1. Can you spot which of I, II the value 20 was calculated from, given it is relative contact order in percent (Cα under 8 Å, 6 or more apart)?
2. For mean count of other Cβ atoms within 10 Å over residues 18-25, which structure out of I, II has the highest calculated value?
3. In terms of mean count of other Cβ atoms within 10 Å over residues 66-73, which of structures I, II is highest?
4. For Cα Rg over 2.2 N^0.38 Å, which of the structures I, II scores highest?
5. Given 1.1 as the derived value for distance in nm of label points 7 Å out along Cα→Cβ at positions 50 and 106, which of the supplied structures I, II does it correspond to?
6. For which of the structures I, II does the calculation of distance in nm of label points 7 Å out along Cα→Cβ at positions 26 and 114 return 1.1?
7. Computing helix-only ellipticity at 222 nm (-39500 (n - 2.57) for each DSSP H run of 4 or more, over all residues; to 500) gives -1500 for which of I, II?
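No value in this document is a laboratory result; all are computed from the given coordinates. Since this is a predicted model, take the numbers as computed values, not measurements. Cβ atoms are built from the backbone, for glycine too; each structure is taken alone.
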Structure I
Amino acid sequence: MASFKATAKIGSVEFKDVIECSYSLHRDVAATGQPSSQIYGGKIDLVVESSDNTGIIESMVNQYKPIDGTITFKKSDEDAKMKELSFTKGHVVFFEENFSKDGNNPMFMKFTVSAEKIKIGNAEHENTWKNV
């Protein structure tokens, strides 16, 4: 089984070792199983080790300043990029920082970026947003 690693640049903040990352797009489905809405979403959830950089929480409280970013996924045994997720006009919509004196990750941040535009490889989605 292959092992993977990820790095991220969110706004001006760089993370060399992403602990967890998930992202999603959605369509509503009718009772018959037929798609019944346009595509929506573009939320990116990240867990990273805490540092002295406060750029992510600053983005959270500066609600009118969008950020751009990229998350690069690589196989652990190779340095070549396997896949890259990029987003533009994102906003931090959730932020949490945790500390525990026990465990493998004693202090880490969880945060969610909601992006107007998200791109993974050749797949690209742009939400229709009014000015935020």
Structure II
Amino acid sequence: MEISCGAIDRGASLTFVSQYPGEGEMLYPPLSYLEVVKTPRYREVEGRRGKVLELKINANTMSLTIEDFVGRRKQLYVGLMENIAREVERDLRGEEGRIQERLRTATDDSYWERHQDLVSSIVKECWGL
């Protein structure tokens, strides 16, 4: 691979700690990406034929840190769960007519108010209480 980079996209040189003497190593920021800029070609090196890819690196300096990315993802899931809990509560309120009809014939359930316990239990479980 042959990688070219501009002044902004340049990574940190790690040549001084390289395991391979005589080779430069670069460390690029997270979420950098490589773009193939030319058609691959073949080149002979030390009697062996190898494919050469010319690449350009793009280091997105405006990209989020991993912590920011995880935080945003967490907010997304928390919002999703709140919406689901609200939908469950709405659907339970929509079933009140059927519950009242059932309680007319189930006097024991009506007396002990088990329907209220069930609804309360479902809502608490949705909200993680």
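1. II
2. I
3. Once mean count of other Cβ atoms within 10 Å over residues 66-73 is worked out for each structure, I has the highest.
4. With respect to Cα Rg over 2.2 N^0.38 Å, the highest-scoring structure among I, II is II.
5. Source structure: I.
6. Going label by label, the one that fits is I.
7. I
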